[in-house]
1. Supply the structure label, taken from 1, 2, corresponding to distance in nm of label points 7 Å out along Cα→Cβ at positions 175 and 663 with the calculated value 4.7.
2. Work out which structure the value 0.70 belongs to, where FRET efficiency 1/(1 + (r/R0)^6) of positions 255 and 303 (r between Cβ atoms, R0 = 35 Å, to 0.05) was derived from one of 1, 2.
3. Of the structures labelled 1, 2, one was used to calculate mean count of other Cβ atoms within 10 Å over residues 55-62, giving 12.1. Name it.
4. Computing mean count of other Cβ atoms within 10 Å over residues 199-206 for each of 1, 2, which one ends up highest?
5. Out of 1, 2, which structure matches -14000 when helix-only ellipticity at 222 nm (-39500 (n - 2.57) for each DSSP H run of 4 or more, over all residues; to 500) is calculated?
6. Just checking, which of 1, 2 has the largest value of percent of Cα pairs over 33 Å apart?
7. Work out which structure the value 40, 29, 19 belongs to, where semi-axes √(5λ) of the Cα gyration tensor in Å, for residues 207-606 alone was derived from one of 1, 2.
Structure 1
């Protein structure tokens with residue numbers, strides 16, 4: 001949710017009709033071969049974060065695929081020419097970074113003795129070297145300008161220093177492991193559910209292997225390292241006051257002195273200079289090619305639950321900070337300096353799209369690319385940019401962009417084999433104007449094989465966050481539902497990002513609230529198009545979408561069935577059990593100061609109104625919206641004798657679909673539940 005957020009296939013004859021109630025344990029046939037089928041997911045691939053070689057002639061990118069035997073996603077690095085020719089496998093791993101001279105690639109992969117390690121491989125095929133032996137996971141690799149070292153980020157656990165005079169254990173005794181002592185409010189938890197009582201620090205390791213040297217220290221998390229061109233310093237963002245309740249709003253930009261750091265500094269860290277000083281968060285610093293400027297994002301301190309950041313530039317010593325994003329009311333993401341230092345390229349999410357923008361040091365920012373697509377640029381050099389893009393009918397692939405014209409060239413087509421001969425569902429944009437003039441955007445996906453004159457069952461799919469943005473990019477989950485005869489509706493109600501600060505902050509101290517009104521108005525607009533069967537409406541969502549689904553069934557009976565997944569049901573109990581303690585400030589007052597608003601916004605308080613059959617699906621390891629929230633709603637629904645089922649997903653954290661097999665189960669449980677409460681027949685449009 002904060003800083004934060006899918007079912008048996010239908011018989012062929014019913015694929016374009018309302019799903020009928022199946023017999024007990026029935027297993028309807030899959031969608032026809034000409035449509036996307038659920039088992040196609042096991043052959044699905046994805047691409048991520050392409051990087052240009054320093055000479056602009058080659059691109060390395062991460063290619064993901066499903067390991068069917070071990071039920072997980074695997075990654076490998078592929079290389080191709082900058083025009084997309086000669087794509088070829090390079091090595092297993094992810095997160096590649098070119099060395100400054102373009103002869104080597106650093107990346108992370110499973111290594112010895114265990115866990116994720118840093119590797120370096122030569123492009124000429126002369127070999128690869130595992131250069132770390134770490135007991136924590138490295139991230140955010142960054143080559144030094146001379147190519148001799150690699151900086152990275154890694155967790156440094158804090159050990160309990162509470163000394164107890166414990167009697168010595170007898171020889172051979174097997175005493176219970178000592179408890180972990182927690183003294184921080186803003187603590188995290190690791191994936192075993194233990195308290196993550198440490199901080200992420202920056203390290204430096206020789207590029208040919210050796211002992212990593214710790215660069216930063218203290219009670220603060222360090223962000224991604226970014227070198228100055230002379231190789232003497234690294235800039236990064238960090239928490240100014242990590243013990244604060246709202247620590248993610250208390251960050252500044254710092255510079256660590258690498259060149260002037262004593263070799264024996266150990267875990268005490270190196271000298272650090274604070275570059276920004278103001279209330280509010282400053283993040284994502286990137287140094288200009290000439291080393292004179294630092295670009296970063298941030299905004300002044302506010303009590304808003306959402307505000308879009310501005311793009312700033314300051315001198316390398318922290319002086320003369322100024323805004324260069326003008327009146328743009330969207331958060332710049334993925335900052336990248338132009339090679340000539342004339343400005344900064346960045347990605348912008350806006351009204352369901354994501355595109356590349358450019359902000360000159362002097363002048364107004366402008367969009368470089370346009371169109372109905374979701375595009376994420378990860379590197380710019382030699383007059384071109386590379387990234388990944390998706391459209392409503394085309395999955396993610398690597399693209400190249402001409403920075404002068406904005407022309408886009410698709411370089412890969414990794415799912416062409418899976419989609420060969422398949423019909424894909426078409427998507428329509430939908431806008432609704434609310435009573436106060438607010439415009440709300442959404443999309444409708446028609447069933448594959450759509451026939452005018454028929455009405456189809458519809459799923460409302462609600463996003464999490466709640467500060468997040470749905471988009472019309474290719475979605476296997478929605479396409480597979482549409483292949484089985486459903487209309488799918490997804491929207492960006494108030495509270496969503498991509499529409500400006502005021503729109504995102506519209507649910508401050510009122511969540512759920514106006515977002516519910518927006519969702520219902522979008523359903524009305526979809527129904528008005530004439531092909532939705534109002535007797536077969538269904539709703540589901542996870543995280544923030546689970547909250548709103550639970551809220552919906554407590555406020556309307558218009559849906560045949562619902563699935564509230566990984567939800568918050570009771571804000572009173574949630575604020576003390578989630579791993580996101582900043583949610584204490586989601587309301588104007590703390591629950592012990594005034595519990596009325598926490599109760600008013602809790603779906604649990606409206607369970608007496610619920611008549612809609614409501615399933616709940618949550619990962620048993622969920623730390624963000626703990627499964628105890630799901631259990632509260634399940635118990636209440638059972639007591640109220642509302643048809644319900646609680647599906648507890650093993651090996652899942654926040655969500656139900658990270659494991660490939662669990663994605664399949666999520667799709668199937670959803671449709672199976674909805675089929676139970678669907679009306680038997682569709683009706684023809686009169």
Structure 2
């Protein structure tokens with residue numbers, strides 16, 4: 001469908017990636033992963049026809065249609081929500097209008113006339129295409145997608161202008177899904193979705209009839225939607241079969257194989273260099289020396305990319321609170337209605353208790369009251385009725401979605417962070433900023449020039465430097481990539497205080513939550529366990545998590561790829577074996593030129609032929625070794641790498657034995673001369 005050959009892209013002077021060869025087929029479901037700034041979004045724009053490569057070629061098959069959803073920035077106006085989505089089917093609606101016109105014409109024409117036959121024929125052809133393309137169900141399809149993405153029926157007649165940026169992006173996604181292009185290109189489609197909408201989108205993509213490539217920082221979403229991973233790492237592309245979880249394990253295996261191939265190549269280079277240095281000035285070895293010099297020059301050196309640093313970040317642990325951290329008793333919350341309308345009730349008669357060490361996830365559809373509940377717990381909003389109590393020695397810290405607004409816009413990040421943590425040196429501050437995706441010269445930026453997402457990340461880091469014992473976090477995972485989420489998750493797991501948080505990241509909730517509070521319909525329902533347990537209980541204990549068919553598991557046994565090759569001049573004495581010593585004569589025997597054994601011409605010819613034969617066999621073994629070492633650089637599967645490693649060991653053992661025989665014969669011939 002789409003073929004990329006030798007493709008490369010720069011961003012200014014910076015090389016993003018190069019030498020990309022990739023064939024996207026009609027049923028591919030690909031997750032595109034890599035660190036921030038590696039070129040993922042740029043590649044999506046190229047595939048969508050918005051940008052171009054700097055190197056290589058892009059070939060698109062005839063009839064291929066691509067639909068692209070950027071991270072943000074799309075706005076729609078002038079039509080209702082439902083009309084905007086129905087605009088996707090303008091051609092089908094035109095057919096419907098034509099069918100109505102043709103029906104009227106047929107009612108008015110003489111059924112025996114040629115004109116009637118022509119109109120009827122046109123009607124049947126248009127109606128067939130209309131039915132084939134599901135024209136009779138477009139309204140229900142639009143309703144299904146809108147409901148799945150969180151638009152209630154009350155929203156459908158509203159103008160799109162009334163909706164915020166996040167809802168505008170949902171609407172743009174709805175239009176793309178309804179279009180069903182051959183290739184769907186989604187850049188972080190879950191950014192603006194709550195958990196319910198994400199769950200719906202997961203199921204929709206599992207049944208999507210065409211190919212898609214998506215970028216996501218949600219591990220669970222990737223695990224249940226894609227069957228291939230394309231990773232940009234060290235300016236190159238690496239492809240893996242399976243979902244994100246399998247990618248992580250295969251990547252570990254690939255790195256082990258790359259390290260093994262590197263060690264094998266270093267061994268071979270050392271062997272060649274030792275041989276060349278040892279025999280460089282011996283005329284009888286000139287041919288062999290030149291052969292090895294050429295081989296050395298042809299070796300494409302394996303490079304080990306710099307290791308991705310594993311970042312360990314832990315919060316300073318807060319002083320302990322009392323056992324009871326917070327308590328709601330008969331709490332109600334409502335907001336005054338606008339223009340004489342009735343008050344808007346968010347909560348009524350809510351009762352619960354939060355205990356020390358709880359890690360509580362708040363879930364519910366957008367607008368259910370999750371952020372309001374966190375504000376009540378933080379004390380930034382008063383309750384309307386009932387009683388809210390904080391426990392003994394409880395200190396709350398609140399991270400709001402717009403927390404960045406409280407930062408000093410004129411301060412540089414590294415200076416501002418230094419004031420918040422005066423005992424930390426610049427190296428430690430840079431490391432902390434690196435945890436949250438600020439590296440190199442970024443640390444010297446003023447807070448005011450950062451994007452909204454960057455300021456949110458920085459505000460979260462600043463809060464966590466000195467956390468209180470009761471953390472209230474409203475969507476802390478927004479704008480964090482997979483690596484930064486892992487840093488935050490691991491730190492929160494080790495945190496000894498109490499956490500109440502809102503997140504739309506399924507993996508994050510499952511790993512962190514010990515209880516789930518479901519917010520909605522003015523109530524707060526409490527479920528023990530994580531989100532998985534919550535779903536299981538919601539569905540009567542019958543819940544089965546939707547997943548893609550797993551790639552068959554493989555039992556991998558690590559094989560050793562290093563062998564104890566005999567290296568000339570290292571594992572053997574450097575002195576050639578004489579005929580006398582070979583025959584067992586001791587060193588006290590009188591040895592003169594006349595007493596040395598002479599080879600007869602026939603024996604010499606046989607030995608020379610055998611030396612030549614051994615040289616050819618050694619050359620073939622060396623070629624096979626080089627090919628296998630190159631093959632080990634390209635990870636296919638654990639089984640294939642294991643097979644290649646075993647075959648490499650066999651060839652190296654054969655090569656060592658041949659080399660030993662050749663050295664013995666060559667030394668005997670030299671001595672006889």
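1. Working: 1: 4.7; 2: 7.4.
Here the read-out was taken from 1.
2. Clearly, the read-out refers to 1.
3. Here the read-out was taken from 2.
4. Checked 1, 2; max of mean count of other Cβ atoms within 10 Å over residues 199-206 sits with 1.
5. So the calculation was done on 2.
6. Max of percent of Cα pairs over 33 Å apart: 2.
7. Here the read-out was taken from 1.
Read the figures in this text as sums done on the coordinates, not as results from a lab. Quick caveat, the model's predicted, so the values are computed rather than measured. Cβ atoms are built from the backbone, for glycine too; each structure is taken alone.
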